Structure 1
Amino acid sequence: MNPVIISITDLQKIYHMGDVQVPALQGVSFEIRRGEFVAIMGPSGSGKSTLMNLIGCLDMPSAGRYQLDGVDVEQLSGDDLAAVRARKLGFVFQQYNLLPRQSALRNVEMPLIYRGMPATERRHRAGIALRIVGMGDRMDHRPNELSGGQQQRVAIARALVGSPSVILADEPTGALDSKTGIEIMRILQRLNREQGLTILVVTHEHDIAAFAQRILHISDGKLVRDEQLQSNLVA
């Protein structure tokens, strides 16, 4: 059995709006093992995006414990959190977040530029990542020369290029038509199966969650069901 890479214990997040306290997460606990493909599902306002932000070290919990690869995240400094995000986590967003004036290759290089990697090495690694997602013939294209699905492939390559421990995808198909969305999920599924990447996907769509091995159902800030899928969709 693979080791635990994400351990969440009694995680809570409370937002303060004036004198009012708004609980977004209320004592959520679960573990994810290295190499799992997990979907986090729930309706709007359920707390799933808050949970993803905490797992992505983009926000800190109000209470509880979060361990990433054996490290207590809530005890890290701001600089250490930035280093964890850069080296252990790859992010895929609904709106791609690509730099409009830069080529696909340059967009994928960006995380490696921030690491100070030499230009030759980072271009080589960015090229490999783009070929993995089927964009090897579009490296010099800018985002406005690419379809939505192609832009999301570039975004996945960017998440992949730093060899992260976990890829976090927040509604990665939300801006795409259903056919293109399925193509994107097949890419994520292939990365999980062939490269052993741990992948977490936030979604409110059952057909997207069906690509995962396991679904964490969130409602009103609580984990209401941890569902192991008997046979997830095969690409």
Structure 2
Amino acid sequence: MAHITFQDVKHSPEIRTYIEQADRSLLALGYTEHSFAHVTKCAKVAADILTALDYSAHEVELAQIAAFMHDIGNVINRWGHAQTGAVLASQILNKMGMEPADVALVITAIGHHDEETAYPVNAIAAALILADKTDVRRTRVRSKATIAQDIHDRVNYAVEHSQVKLDKQAKTITLHLTINTSICPVMDYFEIFLNRMLLCRKAADLFELSFKLTVNNQELM
């Protein structure tokens, strides 16, 4: 068995091909960007959370790997993509020679990240959930032409600034958003993302943190 690093995964031609094709399928279906910008940001946020909470470097790296690979199941179909993604990741990582215990942690996180079946079953899964569900930003919108008709694009486009901050002393993890309310009202955000925010609360609970949401400097959760 080999020590498979985040860099090995990040530069794997096979993994990158699956991510690219998955995003092309989501583009055809009308979804926001799910390509390298999304998965790279998720990997960074997940790593930052575990690092700030003093998890080991190895656990941080596994979180990065899980976050980078979490959406590859979309290459098969959007429906059930967390579970198919976990199976794909298992095949790829085993073939690369990753230790079975590490594969198990990565695929557990991937398999538990989608809203319909998600649950923070361990620290890596919780970090992935927090990273994935807080990635709302203007640059995920593929075309301005969709903003008027599509509430998801409209809400993402309205977000001018987004940042996740962990305050270890206060025991909080906060998603700070700046939303241009001339593009959409704040309630539109809650209409489509409330379940995600509640899931973030569960993930924060695993770390004994409180999840907070501030929009335009007003605390809403």
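Just so it is clear, none of the values below were taken in a lab; they were calculated from the coordinates. Bear in mind the structure is a predicted one, so any value in this text is a computation, not a measurement. Cβ atoms are built from the backbone, for glycine too; each structure is taken alone.
When distance in nm of label points 7 Å out along Cα→Cβ at positions 187 and 203 is calculated for each of 1, 2, the greatest value falls to 2. State the single structure among 1, 2 that was used to calculate distance in nm of label points 7 Å out along Cα→Cβ at positions 35 and 155, giving 2.4. Structure 2 accounts for this read-out. For the structures shown (1, 2), relative contact order in percent (Cα under 8 Å, 6 or more apart) is largest in 1.
Where does the value 1.15 come from, among 1, 2, when Cα Rg over 2.2 N^0.38 Å, for residues 59-98 alone is the thing being computed? It must be structure 2, since only it matches.
Out of 1, 2, choose the structure whose coordinates give helix-only ellipticity at 222 nm (-39500 (n - 2.57) for each DSSP H run of 4 or more, over all residues; to 500) equal to -17500 when calculated. Checking each candidate, the match is 2.
Structures compared: 1, 2; top value of distance in nm of label points 7 Å out along Cα→Cβ at positions 43 and 107, i.e. the largest, recorded for 1. The value -0.87, -1.18 for log10 I(q)/I(0) by the Debye sum over Cα atoms at q = 0.25, 0.34 Å⁻¹, for residues 91-130 alone was derived from one model only; which of 1, 2 is it? Computed on structure 1.
Looking at distance in nm of label points 7 Å out along Cα→Cβ at positions 3 and 147 for structures 1, 2, the greatest value goes to 2.
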